[in-house]
Structure formats: structure tokens, C-alpha cells
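*Asks:* I've put the structures underneath this note.
Laboratory data are not the source of any read-out in this text; all were calculated from the coordinates shown. The structure presented is a predicted model; accordingly, all values stated were derived computationally and were not measured. Cβ atoms are built from the backbone, for glycine too; each structure is taken alone.
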Structure P
Amino acid sequence: MYSYSSILASNDPKLAIPNTFLRQDADTDHLALILPGLNYTCDMPLLYYASQIMLEAGADVLQVKYDYTRSRSGSSASPLKERFGDLQTDVTQIARVALVQRDYKHLTVIGKSLGTLAIPKLLKADIPLHPQSCVYLTPILNELIHLRDLIQTCPRNLFVIGTSDRYYDPGLISQLRIFQPDNFLMIDGVNHSLEVPQDTLRSLEILKQVIVHIQDFVHTD
């Protein structure tokens, strides 16, 4: 079993990073960090079930619940560049605090869309433990390709993307899979939410396929 709580990453309320910390009752040396997309929260299917898989694997799970649809002042949407900067700073800050909750030996990071852009930052950040397993759900390939060498420093990577995703690019995929040829799951006809529009049953089949793939990825570690 596990308990629900949250982690305080800053004493300044304006800099607080909303989160849910799912802490195993039993001892564990594995932490999973869940990084949502801009409009895809940790409570939505892919990340909800990815969290459940990590809990079943015996890991503590930290769901980071940032919201960059509004500015820090809450007045209006912040510029995209500002969001990226806030994202990397926020994720590094909360990861640093989360990693001292126990004596962790393994860090898995699962990001969705915008959240995938924070993963490479963690690979070189000044934090107690760097990720050993990284899952990129619907990655923003045109941004990540510039960080290819850094991404490849992670021992194990898994990328999941649909061929109808606006960020799908076979050329960029071929560059990212040079060192790990089997680390891409590409699904025909699937959009940026890893769904098939107007086909609920097929979308549910794809959800199961992705979650099983993540489960296999975690258990072969």
C-alpha cells in the first residue's frame, strides 16, 4: 500500500510547485517522476496508468502538477519560451527535494509532450541521482533532437509516438534511435494524445498497448 502527500519545494508560496507524492508503505529505493504535458495532466489516462504501473513495481511516485497555461501572476498565458525555462527550473528543483525523501538508488522519469523537454535537463542537473530510465510519451522531437547526445547518456530510453502526431518525423526518429534501435514504439494513425479520433475502442486498445510496453520496459530494468 501507499500514502498520499505532497512535497514542499519552496517556502515561497509564489514559487510552490503543486505535486502529489505517492509514498510506498514498504521500503523502496526506486523513485518515479511523472511530468505532464501542457494540457495533459497526471490524472489523464496515460499518466494515471503509468503511475499505477510504477506503484505496482514498488516505486514511490511523484506526480508534478505544474500549470503553464497561465503566467506566474495568474493573469494570462505565459510565452512559450518562458514556459520552457520555468519547466526546467521547477522540475529540477522538485526532483532535488524528492530525491532526499529516501535513499533512492534508481530514478525513472516519465514525461508527456511538454514534460519530455525537462528530462534531458535532469540528466545533467546538480541533483543527488540522475535518471537511469526515461520514458518520452509523444515527445517534441524537433526540440529534443538538439539534445540527442545528452539524451543518449541515459542508460535506457523509451519513446512512444503516433504517426498522426504533429511532432512525428521519421528523419528525427532515425537519428534518436541510432544507439538504441529498439527504443521507439510508433503507432499508426494515432494523434498527440495517443488516441484515434472518434474511435473509442481503438483508443482504449492503444492505451493498453502503451501501458503494457511501459510495464515491460520497467520490469526488464
Structure Q
Amino acid sequence: MTQLRHFELELADLKRSIVAMGDMVDRAVALAVEGVASPSADLRERARTLEDGIDAMETVIEDRCHTIIALQNPMVRDLRFIISAMSIASDLEQVGDHAESVSKRAHYIACHNRVENPPELGELGRLAQAMLRQSMDAFVTGDGAVTRKVIEDEPTTDRQTKACYAFIQERMAQDASRIKEYTHLLRAVSSLEQIGDLAMAIAEETVFMHQAQMIRHNHDSLKKE
């Protein structure tokens, strides 16, 4: 096997690892979304098991990226992919952290007093998960239309989050005996919003990876294509 062929296989394996990590994170988010909609006492351990796996994968991917850079001296396009892979792995790890946090909040509520969910909560969770899946699709395909969809959906998650906050704060004022439960629900909403924000960050990173274009502070440059 030539050195070039070995390098190409390493990059392909790295890409598969990112996709596998994304699949595991997607399962964690699905568990969180399901859990906050219908709190269950067994959520926490299932979420923790997934989070441990996600953390381990992020470490392996980071180490592999460092090794490739150190030993293979990649050219510009490949180096851009490796740098993006490290950034996306870090973002996915943070998504996993937020997903575990949502599951932990849902576990607390399940073990104490159930509270009424905001009407927008279910859609916020579904949209955050959809954005994550679309951002990973953009990672694989480089499809700019998918990236634009993620970016365009982000303001909707902001509006849904604000509506959830207003609903929870109103309920807190009405029923002080469940302040702790509503506080946990408030933090779960915040974590779901952060998942949407991180999904957008991943989508932005895919544009850098595939098109060598930084759009983090200039989304209009993508929309004009």
C-alpha cells in the first residue's frame, strides 16, 4: 500500500468516525426530547451511558486528527477537513452534554412533581434534533441548501425558546410549590436551544470544510450563491 493510499484511508476512516459520533449524539438527543416530553425515572442512566460513549469518541477523534497532522503533513484541502473534523467533534460532544442535561432535568421532574410543559416545547425539541441531523447531512454531502435550511431554522428555535420561558415563568408565579421542577424545566429548554445553536455551528463548519468559506458572521454570503 502506497503512503498516499494509506493517507486517503485514514481520512475516510476519520469521516466515518465523525458520522458514527453524530449517530450516537442523535440517539442522545432523541432520548432527551422523548424524556422531556414524557419524564421517566430511568432516563438518567441511559443518557449517562450514551454521554460516556460520546466523550470517548471525541477523545479518539481528536487524537487521530493530531496524529494525522503531525505525521502526514496534509495539503490545504485535507488540512481543512481535519481541522473541521476536530471542530465538529467538539461541537457534537457539547450537544451530547446538553442532551444529558435535558435527560437529567426530565429525570428530576419524573421523580418529583410533574409540571405542565409549554405548548412549544415539543416542537422546539423536534426542530433542534432536525437541525442536528441536517447539519450532519451537510457534513457528508456538502449540500449548501441543507446548510441554509439549518441557518434559516435557528431564529425559530429562538422564538420557541422565548415562548417556553414566558410560559414557565408564568407557571412559577402561579404555583410556588413547584419552583424547583419548573427551574429544571427552564434549564432543559435552555439546553434544547443550545443544541440548535450547536447544530448551526456544525452547519457553518461544513461550509468551511467543503467550500473554504467562513460564514459564521456572514450568512448572507451563503444565501447569495
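*Asks:* Have a look at P, Q and say which one yields 19.4 for mean count of other Cβ atoms within 10 Å over residues 93-100, as calculated.
*Replies:* P
*Asks:* Hey, helix-only ellipticity at 222 nm (-39500 (n - 2.57) for each DSSP H run of 4 or more, over all residues; to 500) derived from one of P, Q reads -9500; which structure?
*Replies:* Numbers: P: -9500; Q: -30000.
Considering all the candidates, the number was obtained from P.
*Asks:* Given a value of 21.2 for mean count of other Cβ atoms within 10 Å over residues 61-68, calculated from one of P, Q, which structure does it belong to?
*Replies:* That value comes from structure P.
*Asks:* P, Q: which one has relative contact order in percent (Cα under 8 Å, 6 or more apart), as calculated, at 17?
*Replies:* P
*Asks:* Among P, Q, considering only percent of Cα pairs over 33 Å apart, which has the greatest calculated value?
*Replies:* Of structures P, Q, the maximum of percent of Cα pairs over 33 Å apart occurs in Q.
*Asks:* Computing mean count of other Cβ atoms within 10 Å over residues 101-108 for each of P, Q, which one ends up highest?
*Replies:* Q
*Asks:* Continuing with this model, one more query. When mean count of other Cβ atoms within 10 Å over residues 85-92 is calculated for each of the structures P, Q, which structure yields the highest value?
*Replies:* Greatest value across P, Q: structure Q.
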